[in-house]
1. If we compute FRET efficiency 1/(1 + (r/R0)^6) of positions 48 and 112 (r between Cβ atoms, R0 = 25 Å, to 0.05) for structures I, II, which one ends up with the highest value?
2. 3.8 is what came out when distance in nm of label points 7 Å out along Cα→Cβ at positions 64 and 376 was calculated for one structure; which of I, II is it?
3. Starting from the value 162: which structure in I, II was volume of the Cα convex hull per residue in Å³, for residues 192-359 alone calculated from?
4. Suppose distance in nm of label points 7 Å out along Cα→Cβ at positions 136 and 160 works out to 2.4; of I, II, which structure was it derived from?
5. Give the label, chosen from I, II, of the structure having the highest value of mean count of other Cβ atoms within 10 Å over residues 80-87.
6. Of the structures labelled I, II, which one yields 21 when relative contact order in percent (Cα under 8 Å, 6 or more apart) is computed from its coordinates?
7. Work out distance in nm of label points 7 Å out along Cα→Cβ at positions 96 and 208 for each of structures I, II, then name the structure with the largest result.
Structure I
């Protein structure tokens with residue numbers, strides 16, 4: 001089987017050898033070459049260019065680049081800047097999760113072929129999805145300048161900060177849509193997901209560390225410094241795909257919502273961390289979490305004096321920096337080396353997709369082995385649903 005996968009963030013095929021029980025995920029997008037594009041550009045340009053890597057999570061790339069540049073230049077952002085960036089990240093998480101859950105995943109479970117059929121099939125869910133997408137877009141637009149590819153962020157702070165009036169309006173919208181976020185959990189906890197058990201490494205970032213756990217033993221945690229990411233996240237090129245693959249300390253790794261809930265703890269009894277399909281329950285839970293976190297941040301900002309921050313550069317910067325953040329799909333790493341003139345001489349980027357590809361292949365192979373009693377048509381559907389999860 002060589003099957004094109006629809007409704008995913010990108011382009012790919014599933015190549016299945018039924019007799020051998022082997023699965024290969026063939027990503028066939030054209031070469032992007034962003035790391036090479038950055039070389040020769042100024043430090044300021046990095047955070048403008050990298051968001052173009054992904055139209056769904058541009059804010060995460062923007063913030064990771066700023067983090068990398070600031071670390072290279074010895075700049076520590078103020079509390080206000082950190083809060084504003086955290087608010088942008090909340091908006092980014094909700095934007096991506098809502099798009100993924102309602103328009104890529106839900107059609108598989110309610111018997112429709114495409115997202116446009118959601119409105120007549122389930123008008124209430126469609127309305128909630130649009131209200132959450134609207135408020136998350138509003139978060140990113142108010143702080144970042146526009147819905148995608150932020151324009152207000154800069155090294156050390158912001159070119160422009162939101163007004164108190166805009167923040168008050170945003171707070172009102174957030175409180176009005178909180179119930180829609182709660183209903184999202186109800187919808188995705190109520191789905192009967194395919195049964196699957198896979199022993200995977202789950203990894204997420206906390207502060208200056210990468211924390212990894214086994215899906216079968218989430219209590220046992222392994223810590224490594226983010227600054228050592230290249231020692232532990234091993235990238236490789238495979239002849240059947242234009243995307244890179246990676247492993248964490250030699251093991252297939254799952255990053256993203258399911259990993260974050262495993263690492264940071266969750267009381268959600270319906271989540272099985274050995275079942276990759278349950279990533280969608282985790283995304284729904286995070287939708288409410290980041291919605292409530294956004295409310296908390298806006299309330300803090302309304303009590304503060306918000307000013308654009310001046311850039312303060314270290315007198316002896318290392319000119320080498322690593323920036324990381326949790327993007328919606330998982331840990332994101334940007335590394336940059338600068339010349340004395342602050343031009344980029346080296347850049348390295350590891351995306352969540354690169355980290356998740358090996359775990360998707362391992363999970364797909366496990367799914368084949370655990371569903372041998374099903375028809376090939378049923379198995380093909382389950383495999384494409386797994387990739388979308």
Structure II
């Protein structure tokens with residue numbers, strides 16, 4: 001069984017793609033690959049869709065960077081509107097049932113329907129949270145579990161966000177250093193000026209969209225989203241450079257818009273998948289978010305320090321609360337360490353410079369599960385069956401024969 005993460009990504013689509021790629025491998029020969037879309041996601045019904053395509057397009061045009069009291073009131077009104085749309089479309093019972101623990105119960109229902117006594121599982125990113133929840137609730141049903149791009153279930157949402165932003169800053173710095181090898185780099189060649197030069201290019205988008213061949217233009221929000229998407233994998237870096245060059249020259253910054261569309265699930269016809277609405281609703285169902293504004297002022301101060309390239313303006317002493325602090329359905333789920341399903345059942349894979357799921361989270365999760373940690377030296381988000389022979393060999397041996405990787409394996 002496979003879950004690609006998100007939350008909100010379709011496991012059905014992922015397995016359809018993986019099945020083709022892995023059909024002639026040992027995994028394809030030994031296993032049936034199964035993906036199920038959790039509640040509200042992908043092909044499951046009802047689909048978790050709160051906003052229309054036009055709503056999302058309008059949402060993307062909102063810069064939401066005015067951290068004055070008036071600006072914050074507007075941002076929080078937008079967040080409340082989003083939550084109310086979900087409540088109106090889907091109802092409180094459905095929203096309350098979107099958490100990871102419920103998805104783990106559904107996963108066991110799928111296992112039982114398949115007639116399997118135990119399951120083998122491969123979870124990427126958020127899929128590691130689903131895997132750890134399943135292992136805690138159904139330890140005897142776990143045969144083998146590979147968790148790649150780990151989330152640490154013991155940390156609260158603010159600490160997780162700050163660690164993630166620091167990871168993105170690290171990969172942004174690595175991207176900028178690589179870009180600077182070319183004299184044409186839009187960020188220049190002085191490492192001390194990379195962040196300030198980036199802001200010179202994108203901050204004006206708050207007032208006026210950047211030029212693109214698409215009539216929408218490039219909003220500030222889309223520039224940030226497109227940049228973040230590019231930092232997930234080095235194969236996207238040329239598109240980031242192209243988009244920033246377009247901003248620098250006042251020409252076509254369309255590659256940044258393309259990266260944002262890709263991340264947000266917008267197709268060429270302007271239709272969106274439900275992934276972003278699902279991401280927000282599941283995140284809000286999975287954790288408790290303080291309603292105290294002072295908590296979010298402190299979080300803003302810390303996030304600015306963690307990721308200067310994402311900072312707009314200066315710290316004002318005011319900040320909006322997270323959308324989940326204003327969500328119409330509250331969660332009672334508390335952070336807690338993962339519980340091992342037993343020796344020899346789990347391995348954790350983590351990449352040293354993963355921007356989205358920082359390496360330390362993998363170290364922590366492996367320790368909590370008393371599981372081996374396979375480390376990839378690199379800058380990308382998740383790695384299993386993505387071209388690294390060292391990682392894939394150890395994962396294949398574990399999934400097929402339950403062979404444990406060598407202690408401290410680094411690839």
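1. Details: I: 0.05; II: 0.55.
By FRET efficiency 1/(1 + (r/R0)^6) of positions 48 and 112 (r between Cβ atoms, R0 = 25 Å, to 0.05), the leading structure of I, II is II.
2. Working: I: 3.8; II: 3.0.
Checking each candidate, the match is I.
3. On the way: I: 162; II: 178.
Of the options listed, only I reproduces it.
4. Working: I: 2.4; II: 1.1.
Clearly, the read-out refers to I.
5. Working: I: 20.5; II: 17.6.
Across I, II, mean count of other Cβ atoms within 10 Å over residues 80-87 peaks for I.
6. Working: I: 25; II: 21.
Matching structure: II.
7. Working: I: 2.5; II: 5.1.
Answer by largest value of distance in nm of label points 7 Å out along Cα→Cβ at positions 96 and 208: II.
Coordinate-derived values only; no laboratory data. Just so you know, these numbers come straight off a predicted model, no measurement behind them. Cβ atoms are built from the backbone, for glycine too; each structure is taken alone.
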